[in-house]
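Computed from the coordinates by the stated procedures, all read-outs in this text should not be read as laboratory data. Values in this document were obtained by computation on a predicted structure and should not be read as measured data. Cβ atoms are built from the backbone, for glycine too; each structure is taken alone.
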Structure 1
Amino acid sequence: MKIKWYGHAAFLITSDQGLKIILDPYEPGAFGGQLSYGKIKDQADVALTSHDHADHNDTKSLPGTPQVVKGSGPKTVKGISIKGISTYHDPSRGSERGANTIFNLQVDGIQVCHLGDLGHILSEKELSEIGPVDILLIPVGGFFTIDAKEATRVSEQIKPKVLIPMHFKTEKCGFPIAPVEDFLKEKPVPKRPGTSEATFDKASLPKKMEIIVLEHAL
């Protein structure tokens with residue numbers, strides 16, 4: 001299985017059989033040009049969106065006709081088991097920024113969890129609904145989502161084998177959010193492959209959590 005980070009909270013997961021799943025595709029130039037990552041040109045079979053904000057839900061601009069998945073509950077889509085967990089975009093039960101869906105999906109026997117724009121520490125109920133996680137895609141930039149300290153706590157709650165940070169400040173994101181370095185302070189040295197992609201298989205997942213910082217593809 002391959003995971004590619006386009007930028008912001010957008011990823012492409014490609015299964016060993018070639019099935020392509022895009023998560024939280026952004027609208028290029030959204031919010032008055034504050035988000036300047038490039039256009040996603042990969043053609044996906046499935047597209048997941050955690051909530052209806054322009055930097056996470058631009059499925060209409062994707063090539064082809066991917067099957068779009070939103071909302072909570074268990075689903076099986078094109079042979080992929082997907083579980084949506086209802087959460088919030090803020091610490092005030094959605095009163096500030098609305099709802100958010102966490103997705104935990106199984107691809108090639110690996111559980112990949114995308115937290116979307118999670119805005120709070122997880123409750124025991126939410127944690128139980130998420131279940132086991134091998135690879136965690138987690139926002140770390142704060143302001144609109146959990147910040148570095150909260151992301152650290154959430155990662156301790158979930159206990160993934162691999163953690164990939166997302167939704168942080170880069171030269172292509174003008175949002176008032178923090179860079180990934182704030183999250184990496186006082187953590188084990190992360191792996192930095194220098195590319196936008198990483199390849200995983202179930203048998204070689206680490207026993208102790210590794211942090212992998214990808215470069216944005218677009």
Structure 2
Amino acid sequence: GLIGTELAGDIAAYSKKAGKETEVTLVHAHNHLCPEFREGAARMVESKLEKLGVKVVLNEKAIEKDGKMVLQTAGKELEADEVIKVIGLTAKNEFIKIAGALNEKGFIETDKYFRVNGSKGNVFAFGDCCATLPNSGAQINGNAGYIAHNIKTVLEGKVKENDTSALKAFQEGMAAAIATTGPDGGVFQSPWFYTQYFLPWFKNYTMTLMVAKMAGFG
């Protein structure tokens with residue numbers, strides 16, 4: 001996925017900047033990286049990682065066998081000082097005891113106003129814990145105002161039973177994604193095109209500024 005791909009690129013790029021020889025192997029179970037990307041964009045990401053020295057292994061899984069990491073199909077041993085498992089989101093919502101609130105994968109189901117199923121409109125869920133929106137920062141940021149409005153409206157007693165006219169439904173934004181490959185590159189994909197220019201660098205730049213401000217340096 002995007003996070004594992006970006007992590008591999010960052011480790012390789014920053015190791016090079018520090019003058020260290022670090023071998024990075026990225027193992028992925030499908031025929032191209034980043035399932036969110038079209039194949040052409042994913043191949044561009046793969047090429048950029050390989051230029052950083054990352055070894056990309058596709059159509060394989062890394063499994064533990066006899067205390068060692070091996071490729072499941074080829075049976076080849078992977079020598080590694082550190083193994084980082086980046087295998088997607090796992091729901092941790094067992095504390096939710098509302099009947100009908102969780103789907104078969106354990107994620108919270110809501111209506112289009114972010115109200116948890118079965119909660120009679122009094123419990124809201126938002127973000128990676130629920131299945132309402134794609135797991136994207138842009139999607140979450142774009143809808144934060146809607147859920148805030150809905151919670152405030154319910155707390156003020158402005159929502160009557162079966163009347164949702166005062167609530168705001170979520171708006172799913174453009175299905176775009178960025179995979180950075182180190183601090184200076186990456187690939188941006190929109191529904192219409194993909195590119196390696198400017199936008200991936202801009203993502204890294206703005207995230208660096210955000211971290212600096214959070215740390216009190218901005």
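Supply the structure label, taken from 1, 2, corresponding to P(r) over Cα pairs in 5 Å bins from 0, in percent with the calculated value 1, 6, 11, 13, 14, 14, 13, 11, 8, 5, 2, 1, 0. Could you put the intermediate results ahead of the total?
On the way: 1: 1, 7, 16, 22, 23, 18, 10, 3, 0; 2: 1, 6, 11, 13, 14, 14, 13, 11, 8, 5, 2, 1, 0.
It was calculated from structure 2.
To which of 1, 2 does the computed value 16.6 (mean count of other Cβ atoms within 10 Å over residues 146-153) belong?
Numbers: 1: 19.9; 2: 16.6.
It must be structure 2, since only it matches.
Looking at distance in nm of label points 7 Å out along Cα→Cβ at positions 138 and 154, point out which structure of 1, 2 has the largest value.
On the way: 1: 0.9; 2: 2.9.
Structure 2 gives the largest value of distance in nm of label points 7 Å out along Cα→Cβ at positions 138 and 154 among 1, 2.
Thinking of 1, 2, which structure, once distance in nm of label points 7 Å out along Cα→Cβ at positions 10 and 178 is computed, gives back 2.6?
Working: 1: 2.6; 2: 1.4.
It was calculated from structure 1.
Figure out for me which of the structures 1, 2 the number -3000 belongs to, where helix-only ellipticity at 222 nm (-39500 (n - 2.57) for each DSSP H run of 4 or more, over all residues; to 500) was derived from the coordinates. Each step should come with its number before you reach the end.
Numbers: 1: -3000; 2: -9500.
Clearly, the read-out refers to 1.
Comparing 1, 2, where is distance in nm of label points 7 Å out along Cα→Cβ at positions 50 and 162 highest? Walk me through the numbers on the way to the answer.
Working: 1: 1.8; 2: 6.2.
By distance in nm of label points 7 Å out along Cα→Cβ at positions 50 and 162, the leading structure of 1, 2 is 2.
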